[in-house]
Structure 1
Amino acid sequence: MADDPKPVDYTYEDAASILKSLGFVLATASGTSHRRWRYKGANGLVTTIALVDRGKGPIKSVYIKEMIRLLKESNLVPGEVE
């Protein structure tokens, strides 16, 4: 996903699976399709990633790109911040 220049075919479940595997926890939300995933690093810094769960179909590429940018910025995936 991080190496995909046009991340248009990923679902919310794909992104959520990656975040879970990295130790992110889904914050409580009700009545909305917006989901906030939080990760507290060893240094105490909290990284929050927002995604939209529409139920079916691909997630907008802007959410995937932002997720990857924040993961790189937090040193949770290798690569330079773009």
Structure 2
Amino acid sequence: MKDVILDYIRREYLDDEEAEEIRLDENTPLISSGIVDSFSMVSLKRFLEKKYSISIPDADATPEAFDTVSRILDLIARFRKEA
């Protein structure tokens, strides 16, 4: 799951040069570093909801919740359990 999300972020939000320069892992800040902006966060949320058959309420789709892949994995786990 972690690798799928990291690959999606690399493909969708980084150009080739950025992908080579930025060491992207599960603890890399996404929102606070500018890799993912508010518009991108919405598309990332939709991707996660479709990919993992979950529904993330807007109130839970905060910049803090989406700031690292590790936090995103926690979010997915939480809503998979609630489903």
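Readers should treat all values here as calculations from the given coordinates under stated rules, not as data from a laboratory. Bear in mind the structure is a predicted one, so any value in this text is a computation, not a measurement. Cβ atoms are built from the backbone, for glycine too; each structure is taken alone.
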Seminar exercise, completed: Ranked by distance in nm of label points 7 Å out along Cα→Cβ at positions 8 and 32, the structure on top of 1, 2 with the greatest value is 1
For this session: Assign the value 15.5, calculated as mean count of other Cβ atoms within 10 Å over residues 24-31, to the correct structure from 1, 2.
Result: 2
For this session: Supply the structure label, taken from 1, 2, corresponding to relative contact order in percent (Cα under 8 Å, 6 or more apart) with the calculated value 28.
Result: 1
Exercise. Out of 1, 2, which structure matches -17500 when helix-only ellipticity at 222 nm (-39500 (n - 2.57) for each DSSP H run of 4 or more, over all residues; to 500) is calculated?
Worked result: 2
Exercise. A value of 39, 21, 19 was derived for Cα extents along the principal axes in Å; which structure in 1, 2 was it taken from?
Worked result: 2
Exercise. Taking FRET efficiency 1/(1 + (r/R0)^6) of positions 16 and 64 (r between Cβ atoms, R0 = 25 Å, to 0.05) for each of 1, 2, which is largest?
Worked result: 1
